[in-house]
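Listed below are the structures to be examined.
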Structure P
Amino acid sequence: MKGRTVSAQEKSSSLDRGTLIACCLAVAIAQMCITIPSPINGEITAAFGASGGQVAWVTSAFILPTAILELNFGVVGDMFGRKRLLVLGAVVLAAGELINSTAQGIEWMWLGQAVAGVGAAALFPSSLALIAAATPDTRDRAKALSRWALSISLASAAGPLMSGGIATAVEFRWVFVPLVVFGLIVAAVCARWVTDSKAPEGRSLDWPGQITIAIALTALLWGVIQGGDQGWGRTEIIAALVVAVVALAGFVVAELRSASPMMNLSLLRIPSFAAAAIVALVGMAGFIGTAYCVSIRLGAVMHLSALDAGMPFVILQIVPLLLAGVLSKLLSQANPRWLLLGGLLPMAAGQFWLAALPITTTSLVAFLGPVLLLGVGFIFVVSSLTAAAVNAVPVRLTGMASGATSLVREFGQALGPAVISSVAMGAASSALVGKLSGPGAAVEAAGGPLAVVNVPNVGQAAQDAARDALAHGLSLGMVICGCASLAAALITMVLVRPDSSHQESGVEAEPAAA
């Protein structure tokens with residue numbers, strides 16, 4: 001098995017157990033890195049004196065390079081083999097987490113997260129493409145994808161539990177040390193057990209596309225986060241958003257003109273693929289935006305311990321364990337439209353329920369109902385949108401499709417905290433106008449409402465006013481997340497159709513390799 005390479009076009013290809021295990025471990029460590037910061041947002045805020053926008057960057061700094069690089073890493077895997085990318089990605093991820101474990105300021109944590117995000121950018125599409133290429137049969141693919149999605153959910157549960165437990169016992173930077181070890185273990189497992197695959201025909205690196213999409217996504221995310229922190233009327237914020245629009249238009253032009261595009265825009269003519277991409281962006285933005293609101297509420301506002309603040313996220317991901325036995329059958333037998341709706345509607349209900357809980361509510365029992373709804377929504381959405389996207393395209397384009405799906409999903413997860421932080425903190429600041437004086441007003445002017453609730457010497461009255469303002473802002477943020485889930489459900493109803501697997505309709509033939 002070691003060193004063997006399987007072409008994506010081999011009709012007899014099959015997914016061996018070693019490759020499946022390695023791919024699941026790879027995507028698990030990448031997903032765990034996304035959820036690790038949630039329980040320690042309060043500790044990060046206190047240790048570095050960070051604002052709401054700066055805390056949002058801790059997650060976004062990881063996800064942004066992941067989203068930016070996934071399409072081109074999908075191409076690199078197609079050209080040179082996906083196994084190499086898995087090994088390299090795991091090593092780079094471990095290096096980034098090593099930087100996090102020694103960070104002495106918020107900027108160093110952003111750097112560590114960005115480096116780790118580059119590693120994750122190799123792990124997500126490579127693991128998915130390896131599975132897709134080795135499972136031409138729809139039923140086999142459904143079973144493999146259910147395990148791949150289950151790995152994401154289990155990692156999402158293990159991350160907050162590990163993070164909260166470690167940060168409660170010792171200094172919060174120790175949270176990142178196990179990720180260094182896990183990253184190196186994943187690299188060794190992938191090097192030993194993965195059966196390689198690639199599909200180099202007609203594929204080459206698309207630098208114009210890579211550069212323009214990197215500029216577009218970076219400018220958009222920076223503009224959204226800084227706009228919420230500093231005000232939307234500032235010249236640099238408006239300039240960033242204009243740059244994002246122009247660069248996105250440049251990306252479209254570059255892909256249309258490229259002889260070997262990193263993203264074949266003809267895929268968007270397939271309704272199920274287009275819908276899966278939109279739902280991945282909107283639905284995941286709402287999901288991670290909700291997680292951001294809950295983590296800020298419990299950690300930075302109500303000052304629960306990291307372990308207590310992380311428990312809702314652990315419970316959220318217990319649901320996939322309960323559904324593991326039926327998930328693969330549902331993926332192979334049910335219409336993706338109903339599976340997506342079966343995830344998005346419970347997710348929306350959970351988000352609206354959380355928005356209605358009083359800010360002083362810290363009992364785990366009170367969070368149980370909405371969190372379980374979110375757990376059901378998450379596993380159904382992640383599993384079914386991946387299956388809908390990859391199954392809708394020809395086998396020769398599974399690498400590109402998996403990269404594109406991962407890109408929009410990860411960017412949605414980066415955009416969620418950015419948008420919701422901007423909305424929530426902006427609304428909280430507006431609600432606090434004129435209610436503080438003296439030290440409280442000075443602290444609010446320097447760091448916003450979040451700073452006021454974390455500085456004891458401003459007085460209890462000022463802290464109570466800031467807490468009430470944050471309650472208003474965070475509730476508004478979760479309502480917006482619920483509306484995003486409902487919008488994704490509407491898109492699903494309109495666009496998702498019972499498309500046959502691997503359809504060619506609407507997809508232009510790719511040029512032969514030069």
Structure Q
Amino acid sequence: MVKQGSCIVCLSPAIQKCSGCQNVHYCSKEHQKQDWKQHKFQCTPARVKEDEKLGRYLEASRDIKAGDILLKESPLITGPAQVTPPVCLGCYKLLEEGKVVTCEKCGWPFCSAECTVKEEHDPECFYTQEKGEKVNITTFGLPHPNYQCITVLRCLYQRDHNEKLWNKLQALQSHCEDRKGTDKWNNDKKMIADFIWKFFKLEGKFSEEEIMKCCGILQINGHEVPLLEPEYVALFDRVSMVEHNCRANCNKSFTSQGDIILCAGVNIPAGSHITVCYTDPMWGTEARRHHLADSKFFECTCDRCSDVTELGTMYSAVKCKKKDCKGYLLPDTFILPILHKTKSPDPETRNLDNKFWKCNCCQDAVSDAIIQQLVQDIGRELSIMPKGDPEACERFIGHCSSYLHPSHFYMTDVSLALAQMIGQEVEQGLAMVTDDRLLLKTQLCKKIAELLETLAPAETRLRGTLLFELHAAIAETGRRQALVDGPMTLLGYVSDSRKILSESAQLLRHEPPELPEGRLNRQARINLIQMDELIRNLSAALPSPL
């Protein structure tokens with residue numbers, strides 16, 4: 001039975017729903033058309049829900065297909081990162097000495113006169129004029145302390161100039177009580193709150209509570225926008241309600257204009273929570289959980305974190321060193337209280353329940369301290385490994401295979417780098433690599449792509465990039481095989497390569513041209529046209545059936 005609601009326009013009983021979001025009812029097509037001008041900005045296949053544990057979150061209001069865009073949203077606030085060299089406060093381009101234009105009203109430097117009159121600049125311009133002394137920036141190319149407070153100041157400005165926007169900002173989480181006493185809190189107090197009071201002479205204007213809450217809102221909800229170098233920061237409304245999961249069902253990207261896009265990475269059934277990963281899904285469980293606890297102030301207990309095997313991948317497993325044993329060591333659980341280093345906890349209380357890692361074959365147990373030392377030593381070895389050196393990667397993999405599971409996060413990290421490097425170290429590309437190394441590239445790309453489908457299926461940028469590398473390796477393998485078996489052998493390889501490339505292009509189709517993945521998508525589209533022509537020519541050359 002279809003549930004009856006009230007028409008959003010006239011409040012009369014209505015059964016018909018918006019097909020896009022399934023969230024609002026209409027009594028007629030005329031009222032739906034009438035409401036579209038307002039509704040189109042809120043029409044998304046996700047509804048806002050709330051509970052005591054999660055606060056506000058988004059739930060799928062209908063079945064959503066992988067690749068569908070759930071929402072596209074413009075930022076509430078944008079601003080420079082807290083630690084940044086001088087950048088244009090209109091467009092966030094890096095400024096160079098001798099190539100700046102200063103705002104006539106306040107003295108802040110910009111890349112052009114057009115940027116000096118952008119609305120984004122109003123807050124710092126307003127408060128600089130109020131204090132009666134222009135800003136004079138003379139050093140460029142290095143982090144500048146004057147910029148640490150800009151984005152916070154832009155939030156504070158809304159209190160007296162845009163009540164609606166201020167209320168939206170205040171509804172975002174800030175975790176002030178959790179942040180108090182941490183190193184980050186103390187640094188923000190000194191470098192942002194004190195600076196705003198003294199430099200802009202606003203000590204009686206904004207309280208410590210207001211300033212520090214805005215700092216927390218930015219820390220918890222700020223998104224780094226990677227369209228420029230350095231990245232800038234943006235706050236969004238509805239996207240901030242999307243909860244975290246280490247095996248998320250959605251990913252975020254950005255348009256060239258800086259709007260955020262939330263895209264489904266997998267099929268999402270109606271009623272499911274909408275999730276993204278707040279941390280790096282390619283890190284191991286302990287690193288992910290510590291990062292979330294330190295930066296977002298919650299301890300993740302998602303399905304991936306709760307499973308020490310990480311969905312059967314053994315992504316954090318260490319090799320058992322007991323003679324003749326082929327098993328792997330893992331703790332009983334990773335879900336233990338995490339201590340915040342910044343709050344100087346009692347070291348005696350650290351992970352007491354996580355004292356031993358046990359072998360899944362011989363049941364031998366090794367202390368957590370020994371495992372942590374091993375992982376730290378391998379991490380140190382990785383940190384000093386020469387960058388861009390495929391042979392160094394192969395040596396690392398060979399050496400660490402005696403200690404780590406083949407799918408361990410360190411092994412995967414280096415294998416990913418190696419897979420992308422093979423073919424890039426020579427000017428002629430894959431055509432000049434040996435057969436063995438071409439096979440290695442193919443195997444690594446396949447293995448990591450399969451691992452990603454299990455661990456992080458919504459990581460479409462990485463999966464799309466890997467599949468692009470894989471399509472190139474398969475196409476080159478086909479070219480070489482055709483030299484031995486004849487040109488008709490090439491058709492099968494090219495067809496397989498094209499199928500993989502098509503998937504790569506699909507995964508990367510929402511990436512903007514400013515990002516490497518966006519440029520790769522453009523190249524994939526070009527390659528698809530060329531491969532289609534090659535397939536037609538090869539098919540035409542096949543002997544006709546009798």
Computing distance in nm of label points 7 Å out along Cα→Cβ at positions 72 and 152 for each of P, Q, the value 3.5 comes from structure Q
Value -12500, calculated as helix-only ellipticity at 222 nm (-39500 (n - 2.57) for each DSSP H run of 4 or more, over all residues; to 500) from one of P, Q, is from structure Q
Value 1.01 of Rg/Rh (Cα atoms, Kirkwood Rh) was derived from the coordinates of, among P, Q, structure Q
From the coordinates of one of P, Q, volume of the Cα convex hull per residue in Å³, for residues 176-471 alone came out at 185; that one is structure Q
Note: mean count of other Cβ atoms within 10 Å over residues 88-95 at 20.8, derived from one of structures P, Q, originates from structure Q
Value 10.2, calculated as mean count of other Cβ atoms within 10 Å over residues 48-55 from one of P, Q, is from structure Q
Note: mean count of other Cβ atoms within 10 Å over residues 248-255 at 21.9, derived from one of structures P, Q, originates from structure Q
If you rank structures P, Q by relative contact order in percent (Cα under 8 Å, 6 or more apart), the highest one is P
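FYI, it's all coordinate maths here, none of it is from the lab. A quick note: this is a predicted structure, and the numbers were derived from the prediction, not measured. Cβ atoms are built from the backbone, for glycine too; each structure is taken alone.
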